[in-house]
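Before anything else, here is the set of structures, which you'll find just below.
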Structure I
Amino acid sequence: MTASASLPGVHELGQRCIAAFTRVVPATLCAFYRIDPQLQARDFSLYCMPEPMHQAYLQRYRHYDPLQPRHCAVAGRPVLSLHMGMAHQGRHASEVYQGFLQRHGVLDVVEILACDGERPIAGLSLLRNHALGHFRVDELQTLHALQGLLEIAALAPYSQVDQRLSTLTPREREIAWLLRDGADNKTIARRLELGLPTVKTHLINLFRKVGVGNRTELVSSLFL
């Protein structure tokens, strides 16, 4: 195997960053993303975030988000809480965005940015429900300390496996990575908090999109 073949793809990199950060500072939902030159988030890698919530965010609520990359870049902070972001936002936009979060059971959000010099290149969103509560001051300090690791990961080279995954939805990519790791349907359902019928439907769609008939062929087509 060549050195380049062993590199993680951007979505696998996102899942690794999410796993590392949430082990230290717990979160209910997470999203890792790349930031393009226009300061727009793209190439999302999600953890436990329902696809309808993510699509609603992209289609209707993204521009109300006080923690979107351009706002964080203007604030000049690598770690920004929802409270900090809303302090620089109009009342109407804050109310609309809080309503969106509340409908999905989200109480608090923290954004961590990775930069290449002055330009933001990647970000990590950590979202919490009422059970976990607000992010504490000491947890924000911990995220500040970890931010440099996110930057190192975002600047590292990664493989082109993601070109093969580009036609998949974020949820389908999550399932594909779990299949690559040998997860069965029950494990996938538990990890992603989905029902078994939903997992089976996603698998059927995956097989159809990739043009394969079973799990082994899917993993070979996407990752080998």
Structure II
Amino acid sequence: MKRLGRWARAEWGELYTAVRGPLLRRRWRAVPLALTAMCLTAALHFVHNQSWGYDLVQDVGAVRAADPLWLALLRTPLSLFVPALDLPVWGALAQILFVFGIAEICLGRWRTLALAYAATLAGTLYARVGIWLGPDNPLGLHASDAHVVDTGPSAAVVGLAVFLGWRYGARVTAGAVIAAMVAEVLVKENLAGREHLAAIAVMLLLCGISAARRRRPPERTGANLPTPGP
């Protein structure tokens, strides 16, 4: 049990420390983005399940690879908050509150939004590339996937979880998320699973860029330059 406790502290200690202080001081005020996103998702779910609202939500937030690219890009930001119809909405709400909340505290509101959008956009664009490659390519998709409705926060949640795990030293957790997504694709071949892997690939690329920037030595300013001799 002690060994497990030491491992947990090593794995999640840095992340726990980063979250605990702001959450204790500000409580729910520390995560306004996560709460807003959760309420928006719940509202869109309610409207989507009404006879008068189904077409409305489809028109503003449903993305398909068969759609014109400009239309898909226009709908992509809102599609993040439209729960997938084949999954329970409480799962999407819990994912948003937990992962978005931690990311908002650790990374800031705007960086969280940017990373969530980048992960979602990666999946949206991958679907088009995959269909263009075709089913005979290991990275390709069937033409029928062009008409699959692509909504939900899962790609953003997966991407944020991987980025947080890398940034705060929870490497085993990040690896477990990646392994679970690979297993999803192997067990249940579907568009959502492939898009999750695309989101992970983009997050790993951003992790690498961030690491390279942090390792870069600071530029020498004029004040630090040696004074020329007489």
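We did not get these values from a lab; they are worked out from the coordinates using the rules stated. What you see is a predicted model, and the numbers here were worked out from it, not measured in a lab. Cβ atoms are built from the backbone, for glycine too; each structure is taken alone.
To test your reading of the models, identify which of I, II gives 3.1 for distance in nm of label points 7 Å out along Cα→Cβ at positions 28 and 204 when calculated.
The read-out was computed on structure I.
Kindly point out which one of I, II the value -15000 was derived from, the read-out being helix-only ellipticity at 222 nm (-39500 (n - 2.57) for each DSSP H run of 4 or more, over all residues; to 500).
I
Once volume of the Cα convex hull per residue in Å³ is calculated for all of I, II, which comes out largest?
Comparing I, II by volume of the Cα convex hull per residue in Å³, the maximum is at II.
Quick check for you: by FRET efficiency 1/(1 + (r/R0)^6) of positions 20 and 68 (r between Cβ atoms, R0 = 25 Å, to 0.05), which of I, II is greatest?
I
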